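Asker: Multiple structures follow.
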Structure P
Amino acid sequence: MKVLAVVQHTAGEYLGLIEDHLEGRRIRFQYFRPFAGGRKLPAPELPADGLILLGGGPWGAAGARNLPTLAREVELTRARLAAGTPVIGFG
């Protein structure tokens, strides 16, 4: 079974109807919410078949000031791309 890691940047961003599409194809997904208290992101070694980045939140290009996990997220994305993992972002 395929598993996708989904990084959500604000409470208002989610996969919406894409969730139904994935569930209908038995593709699991797990949300990671770096804006929440735990600042969680997927571990680079987390076994996932893809990475979805939802929106950018209200931070813009200077987001490192307001989103302390941004540098780790960029590292994660680069590592996933280097490993050949599909990555998609929705703005």
Structure Q
Amino acid sequence: MLTRRLQGVLTAHQYVLMDYDIPISKVAAAVAVTPGFESPTISPLHDKQWNAVRVMVPKAKVNQLMDDLYEVGARGIIVTALQASRM
């Protein structure tokens, strides 16, 4: 169990959570940029033309991914640090 906990902390330090809003028509392009650790979480927004996306991305690629997402139409892009994980 201790090994799993330590591995979770080490993994968490290599990744961040990225959240962004994207028009439904551009979800496929955005997911191509940020496919996630396994798969992104995609949720509908109140405005039916938009979805919210949450995805784990490598910390080292954050700035490039944010630029790429903005180019395909993502807005409200935020990044949150992770403290621990279980993969």
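FYI, it's all coordinate maths here, none of it is from the lab. Being a predicted model, the structure only gives us computed values, none of them experimental. Cβ atoms are built from the backbone, for glycine too; each structure is taken alone.
Asker: Ranked by distance in nm of label points 7 Å out along Cα→Cβ at positions 15 and 47, which of P, Q sits at the highest value? Please report the intermediate quantities before stating the final value.
Answerer: Details: P: 1.8; Q: 2.9.
Sorting by distance in nm of label points 7 Å out along Cα→Cβ at positions 15 and 47 in descending order puts Q first.
Asker: Hey, another quick one. Out of P, Q, which structure matches -9500 when helix-only ellipticity at 222 nm (-39500 (n - 2.57) for each DSSP H run of 4 or more, over all residues; to 500) is calculated? Before the final figure, lay out each step's value.
Answerer: On the way: P: -7000; Q: -9500.
Corresponding structure: Q.
Asker: Quick one: distance in nm of label points 7 Å out along Cα→Cβ at positions 7 and 55 came out at 2.5 when computed from one of P, Q, so which one is it? Don't skip to the answer; put the middle values down first.
Answerer: On the way: P: 1.6; Q: 2.5.
It was calculated from structure Q.
Asker: Same structure again: For FRET efficiency 1/(1 + (r/R0)^6) of positions 23 and 79 (r between Cβ atoms, R0 = 25 Å, to 0.05), which of the structures P, Q scores highest? Write out the running numbers ahead of the final one.
Answerer: On the way: P: 0.35; Q: 0.75.
Once FRET efficiency 1/(1 + (r/R0)^6) of positions 23 and 79 (r between Cβ atoms, R0 = 25 Å, to 0.05) is worked out for each structure, Q has the highest.
Asker: Which of the displayed structures (P, Q) returns the greatest value of Cα Rg over 2.2 N^0.38 Å on calculation? Display every interim value, and only then the final one.
Answerer: Details: P: 1.05; Q: 1.15.
Across P, Q, Cα Rg over 2.2 N^0.38 Å peaks for Q.
Asker: Also: Can you spot which of P, Q the value 34 was calculated from, given it is relative contact order in percent (Cα under 8 Å, 6 or more apart)?
Answerer: Details: P: 34; Q: 48.
Of the structures listed, the value fits P.
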